[in-house]
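Participant: Quick heads-up: structures coming right below.
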Structure P
Amino acid sequence: MQQKVSYAGTVSRSFAEGSELLDRLADLAVSAKQVERVTRRIGRERVAERDAQVTAYQALPLAEKFAVPAGVTPPDLAVVMADGGRLQILERTPAAADPPLAAADSAAPAAAADESWEEEKVSSGHWREDKVGLLLTMQSAVLATDPCPDIPPSFVDAARIPELVRELSRQVKQTEDNTASAAEPAPADEAAPASTYASPRVVQRQALASRRTWAAFAPILAAAAWALGFHGAARQAFVGDGSANHWRLQRRFFGSFVPILDFIHALSYVYAAATAGRPRAAGWACYRQWIAWVWQGQVSQVLSALEGRQAEVGLPEKDEPQTSPRQVVARTLTYLRNQQGKMQYDEYRRQGLPLTSSLMESVVKQVNRRVKGTEKFWSEEGAEALLQLRADQLSDGQPLEAFWQRREETATGQRRYCPAA
């Protein structure tokens, strides 16, 4: 019964919807409040299990943290991704501090000890960040040459790309000139042959989610990757966007993993700079050339072109709008310079490594479906419990089935009652 109730409370959009699902599909009359209580209790138990595993991982000698656990067969290709979602927190009582596992640096090389995490600044509103991680076991072939040197047509689709970039508007801002030229006719593209490039295939995935700080979430992700034998994989990759926390996480816990900048984020910056201050047709032609260079791993050519473009439009002045062409070009130039070492896409394709974090974005959306909403408010404890259960549901390997089996094996059959007052 508890298994059914907690599942309904996690997979539905709300506890009330979970109560209705139980009534209609399982003939179980369980109130929304009872669904909430059971779901949170089970979620807290899973969080306690997870934290105990992280504590045991952190207690290991440094060498063992980067080795393969006994009895675990490492995958051929191990991929790690991380990102953040949003939810609303309304804490009616002061929240407890993160447990001791927040000391994330215990698994990091001493050389990285001077770095610090960029934690969320708490605002006066209720919106907060949750952290989501994805551990992927994948299959692909290693080839002698780049299997797809020509950029696929989908990345030079004049109708699709502007819409795709607008979806990433929080990371890349369009310029006023770009917005004003939206009424111009779309440039005609030459027909391109269909791409035969196949990205790596997912064999198994494990999702993790938490409301903890980045300093506390990092060892949660690292402990789960260690348990799967990721450090013994023949090929390893860490895919992320430009967030400093993502690459800090990679350096500290996944230093042997190939760091890969999500190609879509690179594309959005390139598109914004190529079209900044140009008529639409000219901007599109520039974008096609620049993104083809990026796809082929020739980022240095894009940087040279951007430097020339910056000289044409000039450097941004103090207090200049973020959407001005000079600001957009300068921002893209800085971004690509900082990420250049993570943009060897031709080599990544040859090695059979993933180029995008689209699978990560999908998991974030599925987590958000349950916890994010303008009318949804969570306590810290309730959010942590729901995030853990939702991540379990989105994972292969049936972690919740194993949990229920362990729970049944350790059950005593006794129920504790409070003494009468």
Structure Q
Amino acid sequence: MEPEWGSPRYVSDQFRRWYSAYSGTIPAPTEIKHREFAFLAFGGKTMFRHIGFRDEATFRRHLAENAPAHCYHSSSYYKDPEAEMSGKGWLGADLIFDIDADHFNLPCQQEHDKWRCRTCGAEGVGKPPELCTCGKATFETETWLCEKCLRTAKHETQKLLDILIQDFGVDSSKDIVVNFSGNRGYHVHVRSQAVRTLDQSARREIVDYIMGTGLNPEYMGFNLQLRGGVSSLAEEGWRGRACRSLYDYVASVTPEEVKGLKVGRNATRNILERREEVLESLRERPPSSVLRLIDPASLEKIMTISVKEQAADIDTVVSTDIHRLIRLPNTLHGKTGWQVQTVPIDRLADYDPLTSATAFREGTERVYVRSAPKVRIGDTEYGPYSDEAVEVPMAVAMFLLCKKGARIEP
């Protein structure tokens, strides 16, 4: 019988050794007695949840004894975390944001992600289509990550933090926690008392604001009836963000992109031939003045695209769910072998998960690699590999194994 890709028993043993050595360094989440915990074991598809711990010592002992593949805690606070959902007694919940490169359409995904139709065997790169040419939607996917994925996720996280701090006034020193997810993105926890008891509708309003959903240029100052005032570039909130996004778009858009928008003929001509005049209008005059160069209908089309550069691309389901489970900081991620790490906000710009989040740093291991794209771990690039045996540092071997792109040879 051929060894299983990913060698789950071997990986599980390595996780057990790691938790035995480091579980004492893993902090429990705040108000541990009111949190629900959940775990997923190697090789299992059932999540063990409705688990509670009375103190940090019991929590750490559980990690050391069980060494799960994935560890979670509730964003919610409950009277009785160990009860079934109907009897838990919801007390409130942190506001959680999940930013994951897997949700974006990135050019690099064409380089390292693959899909295969289980029905007809058709294959492709990047994200799978909604339907295969055979009419089915049963796909196997192979998703990896690279520096470009992680850089994009960090950029979106930084935009989110800017909105939370500047627009919502959240105290970054005590009410925001940023965690690298251990895989392809970041989790942002807002633990302010002001958000704890918000219901799903209120959280939806926050999500819509952060994503710039439904912005109407007329209400951002782009209104012919508003002739006075000054430029909105320096204003706070979405009025300023909308103006800045429009300015940046006009400054950098290519002729092909403008024509692809299919905006009005005069708007197209003015953006391409009178670009500096449009920019000067946005820089020096009230927002309404630009409407003499870009008609309202064309402006709305342009702004729908341009505001995405100022908005943060977050997972809406995660943020509106008041019973969400989220990964435990400092634990291991079973799909990479990396740590879920808390990152101080003032260090986020320089944070490099490919160096900082690797957990297995001692020794080497020989693995047989089925297929793996090039990846940087630490300061060294490895791969690409295809049907070959290689001896690599343990951090690289564990990553390849957790991604199920390799196996330990018997």
Structure R
Amino acid sequence: MNSRHKISSSMAVATVVFLILTWATPAKAQRTYTVTDLGAVAGAFETVPNGINNRGEVAAVSFVSFFPLETIGFVVTKDGKMLLLPTLGGQSSLPSAINNRGEVAGSANFAGDTITHAALWDGDLSQVTDLGTLGGATSDALWLNDKLEVVGDSIIANGTDTHAFLWKNGKMLDLGTLGGSNSLAFVNNEGGQIVGQSDITTAIDPTFGIPQFHGFLWERGIIKDFGEVFGGHFNDATGINDRGQIVGGADLAGDLIGHAFSIEGGSIKDLGALPGDNNSGAANLNNLGQVVGISASVVPGLPPVSGFECPCRATIWEDGKATDLNTVIPANSGWQLQFAIAVNDQGQIVGVGARRTDFDIHAFLLTPHDAAAASTPAAAANFNSSMDWSQASATRILMVNGKPRVVRER
């Protein structure tokens, strides 16, 4: 046999093998989820879950009054029990994150409810520790890792400016700013890397009436500015995993819309928005690289990374694709999932959404399961799109200290 015939035979064999492998390998099934209402404190008008650990425990807060502001924090255990968090003597507690040991970081009020300090609750939630401040009156803890390193923000000694902090071994370290007066530390990982947002100037932006701010990475005493990620003047970094992958949201050039982004190995990726939406933001991610957040339109008058106009859709980005989480829950769920806030390494997701029964804002837990045991994505999509959600659509989700605050226009 000559070489030409040998090449032809080899190509024929390779083609057959390829066809067999292609035929034998089924397409990847769409992951589906069960959806659970995490409950609320009696009298609450809004409940927001701010974190979930790898044991499936959720830190959440119920808002029972806006004027004056009163919040009641709690943890939902993996078997569905609600455990209320003690305060520092006042009425309010507000958990922001829970680590894999069950310890919780957030804030709590002193007696009189005029002063709030960053707080740390131990694993059995019976003891609360005041983390202090950077010299000012108030502080707020926003995240913690399994090493009990806590990050957040605090008023500094001048009584007006807010700076990001790292609390470690009983001491609070000022992380500084990117040149402006204010900064916030949103998340830290097990390697000690911290991400957040900082004003880059004290000058007021003429369009939005606030100083321009950028996302930052703090590592070993150095704070790094992400710059104008997509050409806009506003961006933030809301999550970092143990691989160092970072997510957040950034305005596009012109500051009319913004998109979720990820940074890995120095490469920035635009995660885009769902079809029909112009705005998106990433809230957090897990160590598998699954990113969760929101896709919607932008709230007029605010930087796109700071506000979302509903109808809005809880979103997951994975395998290079954005998926509306409303299309992968059972068709008879009765939910409109609006914002996915956190995801653990088991793929469980917590967020906020509206229920068809009352259109109020509820906290949800999504648990992934085999696609064959649930409704198909198409059925779920038809169900949600055919329902009249007009009563629930007058909703805005504003980002306050890196956490969502739902505003209903009744």
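Participant: Please state which of the structures P, Q, R yields 26 when relative contact order in percent (Cα under 8 Å, 6 or more apart) is computed from it.
Facilitator: Source structure: P.
Participant: Among P, Q, R, considering only distance in nm of label points 7 Å out along Cα→Cβ at positions 37 and 269, which has the greatest calculated value?
Facilitator: Biggest value here belongs to Q.
Participant: Which of P, Q, R yields 3.3 for distance in nm of label points 7 Å out along Cα→Cβ at positions 213 and 293, as computed?
Facilitator: Label of the originating structure: Q.
Participant: Okay, next question. Assuming 24.5, 79 is Rg and Dmax of the Cα atoms in Å as calculated from a single structure, say which of P, Q, R it is.
Facilitator: Considering all the candidates, the number was obtained from Q.
Participant: Hey, helix-only ellipticity at 222 nm (-39500 (n - 2.57) for each DSSP H run of 4 or more, over all residues; to 500) derived from one of P, Q, R reads -2500; which structure?
Facilitator: Checking each candidate, the match is R.
None of the figures in this text is laboratory data; all of them are computed from the coordinates on show. Just so it is clear, the model here is predicted, and its values are computed rather than measured. Cβ atoms are built from the backbone, for glycine too; each structure is taken alone.
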